[in-house]
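Multiple structures are listed underneath, in structure tokens.
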Structure P
Amino acid sequence: MRIFEIVTILSVLVITIERMIRRSHPHPIWEYGIVIPVILQIVLEGVRWQMFGVYVIVICILFCHVIADFRKPKKALAIKKWPYIIGISITLLSLLLLFLFPVKDIRKPIGPYNVGTMTYDLTDDSRIELYGERKGDARKIRIQLWYPTNDDITGGIAPWLEDGRIVPRELVKEYTVPSFVFDHLTLIDSNSHIDAPLGNDISMMPVVIISHGWTGFRNLHTDLGELFASMGYLAISIDHTYGSIGLVFDNGETATADPEALPDRDKTDSFLTYAGILVDTYSKDAGYVIDHLTYLNNQSDIFTGHIDLDLIGVIGHSTGGGGVVKQAMGNTMIDAVIGLDPWVEPIGEEMLAEGLHQPAMFFRSTSWVGGINEDYIKILVGNESTEISSYEIAGSLHSDFSMLYQMGPLPGLLGISGDLNGYKSADIQQAFIANFMNHYLLGEDDKTSSLMNDYESVSEVKYDGK
């Protein structure tokens, strides 16, 4: 919880309990001070639905105070105990809701650089949109860039969810809950300065491209973007239009996930056809972003001459993992591949058998062990030219390869995230991911052995003796 939320809650509890004990005594003037933390909380931290009950209680306290002050002779109102008990209960309920739905800013990345960010649309005129309301138009996606900036930067901080309420409102649609339940996520700040200049001491930046899963969104991997930028990389996260749960283009046009892009496996005989087209779409989106790097390096305002096109890594989760694996198979510009439960099944046995020609690291969740996708991973690993290291975090679920932990304890209580603390899981993933990219892109020493000793919940996964 944030400071003024705590102060407001405590102030309301103190005054309510004090009034319940001293009902017959005049209201002391200091009780009017309750408005100060409330105003500060609303102005500095933002209105939250979890606090609505507390706001109402404050209004009631002030109302009773004003009425009592105008009575002659001045004395307290004769109010029974039960309204105070209700007020205390509502305040404690608000406290519980603040715990379940916290606004907790994203942790500062560990690298030495401050982070700048920018977000914009890309239109691929060579491809036709296959999904949603833009079907038949040129394929348009949205990307967010993170990059190192100067220590003295003072630009505005980007919110975690730059596109506003479209993401949290879409997140709750599959649940029977009010649409505003996750609106507080829009109050979370990142660590990135909007449209900041490139750091003065930055010469050449390696590149990491990040691809989310089906019904994910680009900001589910903001932590990775900021991590790499703080280490001197250019990181780019893709919003795969109509595969993303929700996004807003520069012109204000919105796009949400198209359910027809991936129908239920059990309800269609052609599921893998749909899946293959979707993974191919993700793959080509990643390929187009890689092509866009040449423009950035030659014609952009701040990146010209600072992007190392010979050092490119890709990271993908689930469908995004399948997409970057497929792209890497035919794109020699890619030098390193990371898959987080990469969904490679739609790529097909024939293509998977050709293998990867870049070093790769896969993380497997415990929930995907023994699933159908694992049979296809084995085909990919079986190629002699493929160098893939694979690891598993004990008790992890598929959704743990994202910033689900930023949503508080509720995902864990609902069984949506695994047994391991979300921040601890993120620490593990970031340590292994950064080590892998730094080793294969920058030539740094491989620290995998020491990481395995540091994190006992991580085990190496072996496929067919490799």
Structure Q
Amino acid sequence: MDTALIRWRSYASEQLSLLLRLVRWSVLGALSGALAGASSWVFLDGLERVTHWREDGRQWLVYLLPVVGLAVGAVYHYFGGRSREGNNLLLDEIHEPTSWVPHRMAPMVLVGTWLSHLFGASAGREGTALQMSGSLSDALARVIRLTAADRRVMLIASLAGGFGAVFGVPVAGAVFALEVQSIGRMRFEALVPALTASIVGDRVLHALGGKHSLFKALSPHITASLLLRIAVAGLLFGLVGAAYSASVHSLKALFARRVPWAPLRPFIGGTATIALVLLFGHDYQGLSSPLTARALHGDHLGFAVFALKLLFTAIAIGSGFIGGEVTPLFMMGATLGSALALPLGLDGQLLAAVGFCAVFAGAANTPIACAIMGVELFGGAAFAPIAVGCVIAYAFSGHRSIYTSQRVHTAKSGHRAEGSPRVGEWQQWRRNRPDRESQQG
């Protein structure tokens, strides 16, 4: 009897401890999500306004882009501090907490992204949402004096809240935050606050009047032939995601070598953007949402469309303009899918939706989050083809990523990467330790 009582008390104590942890992290996750939702609403509302203002007969603003790039670059160079590291700073602080995320990151990335879009740089919005959410949540963690371990979890929740709110995909937002930090590892200790933050962030944004684009629910007839052709397209989606990542990082390295004064880099990038606009028009500035909508509507666009968006965005981000990369990747994937639909004999709407999710899955190494995002955006009936596209794209994108601080916990070959090197250091790690990798597995 005494033994049974001891066991019951131990079980009751464990359940009470779990309940208290659940309540604590639900509250903290909700607070992080509220900050993410509110800041994302401010950002998206302003982004919509500046985009409409530019597109309403003010396309000439692009001719001021080099000067704006120089000014924003100078502010970041002289006053940005660690804010210059962007999303990679958040990932580094999750892996190895060292110092607080700067308070200035949120206002700087907000205004910097607005200016990028106002004057016509090809940039996205996810980076801004993540950095604002991360900066605000870390400020909260400082106020309530969280430990380093708890602060790590809070930062993961902030990524979930920012992603879920800015794209309207709360479940995918939570999984993205757990998945994006490392290839081959998910941090389930942050599951409760991440899911809470993502759901609350999305709800807060909607409560404030924020809206997201609604896409047509797809109902494809699933066959082995369909999935095989989707897999072929997924391979190409993965290669495009890898090509984009390699292009951006190569341009950043080139600018760092050739242009020592950092503010001059976006000036050069802005000048290059003007040249591209004169050659190819204004369709590839900003988010390029009309082209994405056309592809998802079933229009068959040419292969040049995704390639030009890749070029515009690589120059903008590679030269140092402020903004995200995910929305341009969505556009590249959707338009590439529309171009591949005819040669592969597939429905244009379906393959555009698969590409929308899969190119980002390859570029960010987040296939699970992107497959779930596909369900939230295009309906559950399309889950199988979208999942196949995302997984194949992930497999063929290699160990590249738009986030260079992402870690390689387990290589895509199945080998454990000791020390979890950063994606940006992966090739050097392999050269230095080929014997270790070949002995593992």
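What follows draws every value from the coordinates through simple rules; no lab data is involved. Keep in mind it's a predicted model, so treat the numbers as computed, not measured. Cβ atoms are built from the backbone, for glycine too; each structure is taken alone.
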Value -23500, calculated as helix-only ellipticity at 222 nm (-39500 (n - 2.57) for each DSSP H run of 4 or more, over all residues; to 500) from one of P, Q, is from structure Q
Note: Cα extents along the principal axes in Å, for residues 5-188 alone at 81, 44, 27, derived from one of structures P, Q, originates from structure P
Which of P, Q yields 20 [relative contact order in percent (Cα under 8 Å, 6 or more apart), calculated]: Q
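A value of 28 was computed for percent of Cα pairs over 40 Å apart; which of P, Q is the source structure? Walk me through the numbers before you get to the answer.
Numbers: P: 28; Q: 16.
Among P, Q, the structure yielding 28 for percent of Cα pairs over 40 Å apart is P.
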Structures P, Q, by distance in nm of label points 7 Å out along Cα→Cβ at positions 37 and 213: label with the highest value: P
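The value 2.8 for distance in nm of label points 7 Å out along Cα→Cβ at positions 45 and 109 was derived from one model only; which of P, Q is it?
On the way: P: 2.8; Q: 2.0.
Here the read-out was taken from P.
Where does the value 0.55 come from, among P, Q, when FRET efficiency 1/(1 + (r/R0)^6) of positions 309 and 341 (r between Cβ atoms, R0 = 30 Å, to 0.05) is the thing being computed? Walk me through the intermediate numbers first.
Numbers: P: 0.55; Q: 0.95.
The read-out was computed on structure P.
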For FRET efficiency 1/(1 + (r/R0)^6) of positions 29 and 405 (r between Cβ atoms, R0 = 30 Å, to 0.05), structure among P, Q ranking highest is Q
So FRET efficiency 1/(1 + (r/R0)^6) of positions 261 and 333 (r between Cβ atoms, R0 = 35 Å, to 0.05), computed for just one structure, reads 0.85; which one of P, Q is that? P
